[in-house]
Structure P
Amino acid sequence: MGCMKKNLYGRKAGEIKKALLVTLVGAMFVSAITPVVFGATSDYIIVNFTPSGAIDISVNQTEVNFSATAGTSGNYPTECPDNNDIAVFNDGQVDADISIDSNITTNSSGDREWTLDEDGTPGEDHHSFRLVNNSGAAQTFVPNSDNTAVWFTELNAGGGTNLFGVMLDLGNASSSTKLDAQLTWINFTGVAS
């Protein structure tokens with residue numbers, strides 16, 4: 001009987017070649033569908049924002065008229081003779097602090113006449129305004145526009161209301177020319193609480 005020689009190394013080499021070929025084809029397939037990233041980096045932007053909401057302040061009186069005599073105090077306007085006749089509203093989206101201020105008066109010619117007194121003791125040719133809350137207990141003197149002051153805090157959004165009255169105090173007039181009709185305003189400004 002003849003001996004048959006088997007090529008063990010050749011057979012194993014063939015199996016190894018097949019395994020390597022399958023591995024190579026698999027690696028090529030995976031690398032073809034997988035993005036290759038060399039030296040990948042990332043970056044960012046800084047994002048800042050300040051949320052805000054609309055404040056919509058309105059006052060139910062657009063004008064008030066006083067019939068006041070020089071040298072008198074505690075005069076209410078003819079349209080609003082009570083402590084709760086005027087209302088400031090916040091129809092905005094956020095609560096608001098309401099600041100107030102006023103200024104010097106002018107006559108019909110535009111001449112400056114009566115100076116605003118901020119502490120409620122107007123001297124000659126001076127006037128002052130007091131905002132009186134609806135119970136009549138609390139009074140705030142309206143400051144000059146250089147000294148705007150917070151009058152009411154946290155007026156609620158969506159229709160918050162504060163009722164008040166306005167009073168005029170007048171010092172004495174230095175001459176009859178100071179007795180002409182006068183014009184000024186009281187500003188109401190809302191800022192987010």
Structure Q
Amino acid sequence: MRTNEVVRFLVNDGAKVRNFAWASLQPDGSLSVGLSDQLFQLTHMSEILDGDDKRATTTVDLLALHGEEAVTNPHFTYHPPIYHHLRRNDRRELWSGIMDIPIMLSEGKEIPWIRLESNPVRKLNPFASARAGGAEHKLEINADSVQSVGVFFSFAPKGSQRREAGSKLVLHLRSCDVIVRWGVTSGRRSNLVWCWYG
């Protein structure tokens with residue numbers, strides 16, 4: 001793959017098609033995901049820690065650590081095989097971590113990674129047009145204007161077959177697959193959650 005391959009997650013409320021989120025497969029094999037709202041600010045990050053049969057959620061105050069400009073419209077990137085980071089384009093990292101995805105997938109289990117959640121659909125910007133350059137695919141999610149939607153990304157072993165009800169897309173990285181699911185959520189504001197296993 002010589003150019004970026006982008007998947008745009010749009011929301012159709014029956015009256016308009018609106019921008020929500022995106023995923024970009026990079027030529028070097030990395031994967032970036034983020035929200036389409038250019039004004040979205042990730043002032044706090046929820047971090048879900050899983051390990052040794054324990055689960056804990058902590059919140060990081062990114063605004064206090066990095067300032068307003070740095071926390072506006074950031075995105076997550078996975079650089080295989082182990083490095084993950086959160087940053088705005090052309091800015092220093094807001095957060096980073098290491099998860100050895102190939103080793104974790106050797107157990108054959110799916111590993112949750114990122115959860116993106118929207119504002120109520122009526123507050124999302126209308127979709128205008130695709131960007132020039134690279135391959136771009138559009139995926140529409142149906143939802144009422146008062147609902148919020150979510151997209152959920154999980155790592156899975158390469159070539160794994162999963163038969164299940166509901167909406168699903170599989171992105172193929174060099175060393176693993178990424179299972180993408182979406183649907184209506186109970187959230188009432190834009191949010192981004194990183195699931196980290198340590």
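Nothing in this text is a laboratory measurement; each read-out follows from the coordinates by a stated rule. Since this is a predicted model, take the numbers as computed values, not measurements. Cβ atoms are built from the backbone, for glycine too; each structure is taken alone.
Where is mean count of other Cβ atoms within 10 Å over residues 70-77 largest, in which of P, Q? Write down the numbers at each step before the final one.
Details: P: 15.1; Q: 19.6.
Going through P, Q one by one, mean count of other Cβ atoms within 10 Å over residues 70-77 is largest in Q.
Of structures P, Q, which gives 0.85 when FRET efficiency 1/(1 + (r/R0)^6) of positions 78 and 142 (r between Cβ atoms, R0 = 25 Å, to 0.05) is computed from the coordinates? Provide the component values of the computation, followed by the final result.
On the way: P: 0.85; Q: 0.30.
Comparing all candidates, it corresponds to P.
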For which of the structures P, Q does the calculation of helix-only ellipticity at 222 nm (-39500 (n - 2.57) for each DSSP H run of 4 or more, over all residues; to 500) return -1000?
Q
So FRET efficiency 1/(1 + (r/R0)^6) of positions 102 and 126 (r between Cβ atoms, R0 = 25 Å, to 0.05), computed for just one structure, reads 1.00; which one of P, Q is that?
P
Figure out for me which of the structures P, Q the number 16.4, 48 belongs to, where Rg and Dmax of the Cα atoms in Å was derived from the coordinates.
Q
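Thinking of P, Q, which structure, once log10 I(q)/I(0) by the Debye sum over Cα atoms at q = 0.15 Å⁻¹, for residues 22-93 alone is computed, gives back -0.59? Kindly include the intermediate steps, with their values, before the conclusion.
Working: P: -0.80; Q: -0.59.
The correct label is Q.
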